[in-house]
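Input: structures, listed below.
Please treat every number below as a calculation from the coordinates, not as lab data. Just so it is clear, the structure is predicted and the values come from calculations on it, not from any experiment. Cβ atoms are built from the backbone, for glycine too; each structure is taken alone.
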Structure 1
Amino acid sequence: MTVTAYRPERCALELDGRFHAVVAPADFPEHRLRWRNDRWASRVGLGALSHEEWLAHFARFAPLDGSLPAPLALAYHGHQFGHYNPDLGDGRGFLHAQLRDGEGRLLDLGTKGSGKTPWSRGGDGRLTLKGGVREVLAASYLESLGVYTSKGFSLVETGEALHRQDEPSPTRSCVFVRLSHSHVRFGSFQKHAFANDADAIAKLASYSLRYLFPEASVREERPPVVHLLEETVAASADLAAAWMAAGFVHGVLNTDNMVVTGESFDYGPWRFLPVSDPNFTAAYFDTAGRYRFGRQPAVVAWNLAQLAGCFSLAADASDLEPALSGFEARYRSSFRRQVFTLLGVEQLSEAEDIAFLQDWFAWMGGCGASWPQVFFDWFGGGESEHRALEGPLGALYRSDSFRDVRRRLGARRPVRPERLSHPYFSRTHPVSCLYEDVERIWDAIARDDDWSDFYAHIQLIEEAGDALDIRAAPFRR
């Protein structure tokens with residue numbers, strides 16, 4: 001486990017009241033620590049906190065030494081299901097602290113369910129315990145698959161009974177803390193564009209470049225928003241590709257749910273594909289399928305166009321267009337790379353790779369094979385053929401429809417085949433985060449306050465992450 005010295009920061013204080021509001025955390029009746037991310041706590045210098053110290057900082061929200069002196073609820077607008085909404089902002093969360101990891105990245109500790117703010121809009125500012133459990137599972141599993149994601153950092157049950165229209169009530173409550181590289185949303189810029197505040201847009205863009213993209217090659221003759229758009233387009237294309245390669249459906253891809261660093265975060269009605277299906281939707285209320293699985297790259301591109309529209313207040317549109325036009329090529333290249341990374345085999349020529357992927361996903365969609373099982377079975381390509389053929393889908397892999405795909409996959413050299421010696425690959429089934437997995441875990445918690453399945457599942461996800469060894473590197477790969 002990597003251990004890093006604690007390095008507090010308070011860079012957000014450089015931004016004025018147009019960008020945030022000072023708030024106070026809720027006073028919860030109980031503080032029952034249900035989960036803490038010890039791996040990442042060690043990486044940001046907080047691993048040595050005692051149980052009581054942890055609760056003081058992540059349940060009562062006492063300031064961390066040297067970091068922000070008080071919580072900051074962040075201001076933003078956003079497009080929600082294609083409709084602009086100026087009545088947004090952190091309504092049940094805030095920026096609690098900033099600090100750096102061992103690689104020098106500025107990181108945020110943000111909350112969800114921490115109480116009311118000026119943007120609560122009549123809500124109670126709380127988070128259901130089930131929502132917190134789902135956030136931990138989603139972020140942990142995506143990280144194990146190499147997706148650049150926020151990390152669940154702390155989950156504390158708070159002892160309040162919440163009433164919600166979309167789930168059985170009353171239900172249990174929690175406060176969740178996430179570790180993120182950024183909370184600068186596309187909607188953060190939309191708020192200032194709505195106010196026609198070009199100065200705020202330029203200031204936030206300069207802040208983002210300085211602290212979130214410190215290695216970006218910035219030329220003074222171009223406005224900061226041009227450089228930021230280039231970085232954000234590339235990072236967002238990588239993110240869309242990572243979701244598609246992992247079979248992940250975000251569910252609510254509004255502009256306020258995307259950040260400029262291209263980091264996956266804010267998990268609401270997410271789902272993982274049980275089988276390959278471009279029309280699969282995660283949110284029951286997405287009746288038109290706007291955010292269905294197959295539309296995610298197009299939605300990300302549309303969201304980037306809205307961001308560029310904001311930036312046009314601080315730069316000429318002609319200077320922004322080249323960055324936007326680069327999305328498609330970046331996405332395609334990243335998707336190829338990430339699928340073959342998840343298969344653990346080498347890439348070949350662009351033409352060969354594209355032809356193989358078309359046939360691979362056509363076969364998966366046609367036969368209805370389990371998405372997580374297929375990727376698990378064939379990790380390492382031909383090196384895993386015996387394991388795959390002896391597994392639960394062996395008969396399907398022996399079928400005529402798979403013969404050519406199997407041959408072409410086996411012809412590719414495995415990348416670091418020694419990973420197959422990890423005990424994880426001696427399992428018959430991979431760890432997954434399908435709907436039934438989450439519901440099983442939650443049912444045990446809700447019915448019997450039994451957390452054993454939750455902890456065992458997190459442990460299996462950690463084991464998978466160690467075995468695959470593809471957890472995302474820093475924000476630009």
Structure 2
Amino acid sequence: MIKFGTDGWRAVIAEDFTFENVRNLSQAIADYLKGKVKSKKKIVIGYDRRFLSKEFAETVSLVLAANNIKVVLSNRDVPTPTVSYHCVLGNYNLGIMITASHNSAKFNGLKIKTPEGGSADKDITEVVEGYLYKNKPKVVSLEAAKEKGLLEIKDLTEDYVMFFKNFVDLKKIKKLKLKVLVEDMYGTGDDFVERILGVSNVKIDYLHNEFNPSFGGINPEPIESNLKEMLKIMKQGKYDVGLVLDGDADRIAMVDGKGNYINAQVILPLLAIHMVKNRKESGGIGKTVVGSNVIEDVAISLGVACYETPIGFKYLSNLFIDDLLCIGGEEAGGIGFKGYVPERDGSAAFLILLEMIAYEKKSFDTLLSEFYKQYGKYYYARTSIPVERVKKSLKDMKLPKTLFGKKVERVNTLDGIKIMSKDSWLMFRKSGTEPIVRVYSESKSKKEGSQLIDLGKKMIYAL
């Protein structure tokens with residue numbers, strides 16, 4: 001079964017994510033392009049550090065080349081945003097990234113990127129799915145593809161690094177005397193931030209930067225429960241700030257100098273202040289339906305619009321393309337910026353944060369303290385329920401009229417079911433990337449946030 005979800009097609013390696021299925025999908029992509037583009041066609045392809053990702057990327061390349069489509073294939077594992085950036089830089093018809101992002105090691109996947117560098121939405125993926133199995137996959141050998149000029153293997157990282165040397169104020173950043181710990185989670189984040197900074201006063205150490213397709217037995221997802229080693233080190237006070245990147249480096253989380261985990265629900269509105277106040281960027285703030293209430297509070301205080309979308313960065317990508325946003329992001333850590341490709345990038349988010357520290361001349365901890373003082377603290381929580389434990393459709397759920405004594409003021413069904421009361425909410429949504437149903441909550445009380453999750457579990461088990 002080949003079916004695109006929230007961001008790409010993901011499946012278990014050797015079960016559904018097989019070389020045969022990858023060839024079938026590659027042929028469907030080729031047929032889609034041939035039906036859409038009459039001139040010469042070209043695609044850029046990258047891959048992550050997962051088991052067989054390089055080989056799967058080569059398989060895609062050879063099917064496309066056999067269909068007379070020019071392919072530029074990365075010569076090494078790269079962050080997903082590298083492929084997005086090259087879509088624009090090289091005027092490619094599409095980009096393809098072999099990755100399952102934050103999923104566990106048994107998964108792999110394929111993401112399609114648009115000519116603008118954004119995530120492909122249903123207008124593309126549903127058409128591609130319609131071409132599946134219409135034609136038998138064509139295949140050419142690696143040597144023949146190269147000889148015919150249809151396959152070029154290239155370093156995609158140099159241009160990516162050079163872009164950021166001009167995108168942020170490196171002169172200011174390099175003067176910062178900071179010690180940074182980067183948790184790469186065995187992913188493709190590698191040392192790109194250090195390469196971009198070059199010689200500077202920012203000193204960077206790494207955790208789990210080596211190649212390990214099993215990800216040390218932990219999903220390469222930047223959530224607090226996966227970061228025990230990093231949090232322990234950061235609590236020792238040896239570093240000013242900690243950066244966490246997911247498996248394909250398009251998502252971010254942070255750790256402050258005291259060892260406190262900071263998720264994107266705080267990072268996004270904090271960086272929005274910098275984008276509007278210091279960078280003087282025009283446009284609003286974009287958030288998904290599970291984005292924190294504090295994002296709306298910040299938008300109001302800055303005097304800019306706040307746009308809410310279904311879950312999936314592809315919806316935010318469209319808002320960037322329409323020039324409506326100066327910044328936009330997901331609760332899971334993907335954040336994008338005006339002036340860049342309309343896609344999320346963890347390294348870019350960290351560079352913007354360093355720029356904010358330089359502009360404000362304040363530590364990350366101080367910026368957080370001032371942020372909390374002005375806007376208060378919201379406590380966000382999330383858990384996952386295997387789909388087999390959910391007996392019926394979420395639409396059959398009996399919704400409460402109050403949440404711990406507070407009247408339910410609104411039910412949002414933009415994507416899933418979000419039950420909202422004053423200063424708190426509880427939400428249910430079936431994942432588009434994994435066989436689970438997610439339960440989310442947010443409250444101004446940490447205790448109530450946990451209680452909301454417990455209530456959500458009881459509700460979903462009682463279906």
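The value 15.6 for mean count of other Cβ atoms within 10 Å over residues 225-232 was derived from one model only; which of 1, 2 is it? Going label by label, the one that fits is 2. Among candidates 1, 2, the computation of helix-only ellipticity at 222 nm (-39500 (n - 2.57) for each DSSP H run of 4 or more, over all residues; to 500) that gave -12500 used structure 1.
Figure out for me which of the structures 1, 2 the number 0.85 belongs to, where FRET efficiency 1/(1 + (r/R0)^6) of positions 25 and 81 (r between Cβ atoms, R0 = 30 Å, to 0.05) was derived from the coordinates. Working through the options, I get structure 2. Consider the structures 1, 2: one of them gives 12.1 for mean count of other Cβ atoms within 10 Å over residues 217-224 as calculated from the coordinates. Say which. For mean count of other Cβ atoms within 10 Å over residues 217-224, the value 12.1 is produced by structure 1.
Source structure of the calculated read-out (Cα extents along the principal axes in Å, 66, 57, 41) within 1, 2: 2.
Once distance in nm of label points 7 Å out along Cα→Cβ at positions 313 and 369 is calculated for every structure in 1, 2, which label goes with the largest value? Can you show the working numbers first?
Values: 1: 5.1; 2: 3.3.
Answer by largest value of distance in nm of label points 7 Å out along Cα→Cβ at positions 313 and 369: 1.
One of 1, 2 was used to compute distance in nm of label points 7 Å out along Cα→Cβ at positions 121 and 345, and the answer was 4.7. Which one was it?
Structure of origin is 1.
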